[in-house]
Structure I
Amino acid sequence: MRSALEDYRGGFRIGGRLVTNLRYADDIVLVASSESELQDLVNRVNDLDMRNNTKKTGVTKICDDLSPMRVTVAGYPLSETKSFKYLGAMFKAEALCDEEVRTRLARARGEWAS
């Protein structure tokens, strides 16, 4: 993964730090600020011959632009999803977190009640 990101200048800044991916075990979330950057990242990762399950892999665009994304892996289009769960947190295309906050508060109340 490190070699795929070598010389890559895209990504998204959070707190002044450039974020291009999130990794845990065998799950990777690629982070880009445009469709072309995301396609570049996908191509770089695919060039590493990493096993990609295109049926399980999706694209979620988190922004106000509702136009569809067209990102491919080895010529196969990835499906666009409205949300995904990563490490227990729900990420949604609308970038709203009110449902996530309610869910976590309900879990905390349930555990404290025990």
Structure II
Amino acid sequence: MRFAAYQRCRSHTPWLPIEVPSQSDPDVTYTVMLCPFGNVDENICECPGYEFRGECSHQVIAAQLWCGWSEIGIGAERQTRAQAAMMVCPACGDDTEWVFRPVKEGDTAVS
């Protein structure tokens, strides 16, 4: 069995915390835990509105701030050699991580 190795942004981490500024107070930020399954309604926010209603605008804003870069993504921005060596995401500048996965016969997503 062959394996493919590629880098992806650390934003793929399950339940990634994302800081979102308050829309009413510029000195306040809220942490939104980003759902690993991509469902915006399941993002969890620490703001009073979410606690009261179970939903808030910060859930949507956090989803829009999510990078999601992967070296094998369709139309993915390419890393420079320096970015690849230093494990830096070319899209957001955050850290990347190595992913290893089995390659099936005829898989063209990873060379």
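Readers should treat all values here as calculations from the given coordinates under stated rules, not as data from a laboratory. What you are looking at is a predicted structure, and each value in this text was computed from that prediction instead of being measured. Cβ atoms are built from the backbone, for glycine too; each structure is taken alone.
Structure values in brief
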quantity: Source structure (of I, II) for volume of the Cα convex hull per residue in Å³, computed value 119; calculated: II
quantity: With helix-only ellipticity at 222 nm (-39500 (n - 2.57) for each DSSP H run of 4 or more, over all residues; to 500) derived as -8500, matching label from I, II; calculated: I
quantity: Relative contact order in percent (Cα under 8 Å, 6 or more apart) from the coordinates reads 17; which among I, II; calculated: I
quantity: Highest-scoring label, criterion being mean count of other Cβ atoms within 10 Å over residues 6-13, among I, II; calculated: II
